[in-house]
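Each structure below appears as structure tokens.
Coordinate-derived values only; no laboratory data. Keep in mind the model is a prediction, meaning the values are calculated, not measured. Cβ atoms are built from the backbone, for glycine too; each structure is taken alone.
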Structure P
């Protein structure tokens, strides 16, 4: 994670790596008696011409009391199959987790392994890929979570795959 990389935060707007680390450190220092989970998850959305919007989220979960997150969106080269997209998501999460491991200020948060959340589950077309993706993540030394427990990928990163604000339908109640 280069120091010039930009991240987005729903609270702080656009921030760089040093700001992400500082905000995470401050968040932990607010309640040092709590347990924390450091989680990385990615999601993707096909764009035009085979290009894919790939979003990776870093989530710092204060167990039982909320959390904070940061995300990046990149436009990836052509990825045509669902299998290739799922592998690209998993590899993006692994790469981010590896970068987080080398930030000295985050070492106290790494008492437990970094979790990687993958957007695959027992229901739907991704079920055939669960074992191979989880195996790849575990082989890299990380804990893997799949749907329905993979909220960093299926909820947090997913919310930011569409460029610009996501339109949400809110029914009118009379």
Structure Q
């Protein structure tokens, strides 16, 4: 049975590494909003802010794949209730189970180190500074969801923990 696994969390928490590994292990479709947004920038479709263009593309591509019976792993900061609700609407329209995962790094020193030392893996993507990460609007989650704290566990351990909580495929 297909699922929509919706990741969220501030930049530098480790969500992309976990989402990619989970998608690999599940044989799921992997959607990364950063990649979609950078492609939009690269083609000059927008001159200033993307607003929610990457997310809107992600919602449509997720819906297409869910309708094909594929599990989808959606990787984005997902900072607002509005974006989270939009992902849930995709699951509702496709009558698919949605699983929300918030990835955190509870150690601010470790989180800052990750943000300041990581290297972009998307050509042309400008990574946010630490100040941009901590000053970003990020609304608290107000419904049940899975929280993964990456401070003291490896990607493999985090993925194993997540998989243990997923329904059977």
Structure R
């Protein structure tokens, strides 16, 4: 597993890059019941694995990954191209706090609580009723999960939180 901290001095903290294990990424998309009518947004998408899996294995209409690190954006875009998923998987280099997410029917994230708290008002404002949000590892403050799933593998436990706009907040 790679751990790399990305400094955000203007925010007063760093964000580590910890890839979501493939089986956890799939469990996140299963929990959200991703299907052919969905537009999945992965916030802090790293190497693009969740958007790629959403389209390739769950048949999502479209998936968008938002990632701030240029090197990870490049890796994700190369993988999208290699798999022939251009047009269905889009990788955006940018800040999750600034890129609009109103098109999403599903949002996935593996972010630290401080960043999630800064992101919460944006999600509350931009997401439509019924949008499913799945958080890996950390709960969203002030929201009530519809479902919490705990996965165990040979290395550790993973906790997934499912929220639905209109039911959770």
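The table for this structure:
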item	result
Computed 0.70 for FRET efficiency 1/(1 + (r/R0)^6) of positions 30 and 78 (r between Cβ atoms, R0 = 30 Å, to 0.05) - originating structure among P, Q, R	R
Structure with the greatest value (metric mean projected area of the Cα convex hull in nm², set P, Q, R)	P
With relative contact order in percent (Cα under 8 Å, 6 or more apart) derived as 18, matching label from P, Q, R	R
